[in-house]
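Several structures are given next for inspection.
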Structure I
Amino acid sequence: MSHSTPPLTSGEHPITIARLRRAPVVLATHNAGKVGELRELLTTVGVATLGALELGLPEPEETEDSFTGNALLKARAAAERSGRVALADDSGVCVDALDGEPGVYTARWAGEPRDWQRAMARVEHELAKRGAVLGAARGASFACALAVATPEGDTLALEGRVPGVLVWPARGTLGAGFEPMFMPHGYSQTYGEMEPDVRAAINHRAAAFRLLCLALGCPVRD
């Protein structure tokens, strides 16, 4: 269900699961939903966490042109400010017929204040303009990059993807963002129709987390 890019590492000392277990890891996001999901995943491998808001950390502007770049930017900023190991994510939906858009600009398509109904309608409008009506022409993937950074400057970053198709009208009220429009391959429900625990076990963040576990040398959660 997932595609990935190889882990990227820098610095002299590899980041290990033992290092993450040494002290609470900072979750570099102000998004309560992401904090909850990441906290639950990390708990399964014995890693305690602190939210960025708990430490009064600001969110840096996302200026990179890739999910991995933005995740690294946020993780580094949190690690430098807090003096702790930090973990950040960046995620979005990439539509095949739109040359990968909205991609890293997924949130921007929702405007300010965020209006995800408008964002989904915009994607559907763009697909209709291209004649992408049948499922085969409506391929998309949800991507998530996870990055870990230490105060010493070591980093680890990787990306997980889940392929699927976009449906219209959007279905379900249990998801956020583009999730009511996205149906992963092998399933008959959109993310928006799935119970949160079911979705969290198979989504792009879970795919990236499994890769993180492999890179850290800890058991992979099924």
Structure II
Amino acid sequence: MNSIHPSAQLSGEVSIGTGNVIGPLAVIVGPVTIGDNNWIGIGAVIGGPPEVRDWAHPQDALELSAGNGIAIGNGNTIREYVQIHQGWEGVTRIEDDVFLMNQSYVAHDCTVEKRSTLAAGVLLGGHVRVGADANLGLGAIVHQRRYIGAGVMVGMGSVVTRDLPPFAKAYGNPARVRGANTVGMKRAGIPEDAIALAVSIYGRTYDRALSALNGQPGLDQALVAWRLHAAS
């Protein structure tokens, strides 16, 4: 059973699972699919049309549905005034156990993978992909079509203009890799020797040194995923 505040507004094709809480003044405009046990806070807006200049915005205030959809998984926390926009070329996706803090923004065609955290005021441009277990600090901004690898830690206020490899620690304007996210690697169960190697690699110019991490337990699969998405 869902708990939906009377002031929340749902319109268009909205499919909701069970155990969800939708707070006051939240607005959800389909097509949107929401799984189970999500918490959606005050004033969140899910389903606004893609912010694309030549997009044909709806002209009927009673029929605002526009876009290719949003898919939200299970167990996510979507705090106050978060905005998630409809897909343009594909579907905007929020996977499972994601934490979107207040006033964070997920643009069209983004994917935020499982257990990731976007702190307050984080802005994702269109087509950004955030890997599993990544953590983006307060007010970080990610340029469109960038890929944040699994387990990455981005410092607050950073401006990300290039892809970031798995378990990197990056900050600055523009953000640069400043080392390895050792805390995240330990939480992921990566062996100590692989962590030590990553620390030494990320201390160099990483894009010329990542090959040394190939085949390392817990890192190889994340590197393959990063190369796949970073090249696209």
- If semi-axes √(5λ) of the Cα gyration tensor in Å is computed to be 34, 18, 14, which of I, II is the source? II
- Query: When mean count of other Cβ atoms within 10 Å over residues 32-39 is calculated for each of the structures I, II, which structure yields the highest value?
  - Reply: II
- Task: Figure out for me which of the structures I, II the number -9500 belongs to, where helix-only ellipticity at 222 nm (-39500 (n - 2.57) for each DSSP H run of 4 or more, over all residues; to 500) was derived from the coordinates.
- Result: I
- Item | Test item: relative contact order in percent (Cα under 8 Å, 6 or more apart) calculated as 23, pick one of I, II | I
- Hey, distance in nm of label points 7 Å out along Cα→Cβ at positions 88 and 128 derived from one of I, II reads 3.7; which structure? I
- Query: Out of I, II, which structure matches 12.6 when mean count of other Cβ atoms within 10 Å over residues 112-119 is calculated?
  - Reply: I
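Kindly point out which one of I, II the value 51, 29, 14 was derived from, the read-out being Cα extents along the principal axes in Å, for residues 72-159 alone. Let's see the in-between values first.
Working: I: 51, 29, 14; II: 29, 26, 25.
That value comes from structure I.
Taken together, the values in this text are just the output of simple stated rules run on the coordinates, not laboratory data. Bear in mind the structure is a predicted one, so any value in this text is a computation, not a measurement. Cβ atoms are built from the backbone, for glycine too; each structure is taken alone.
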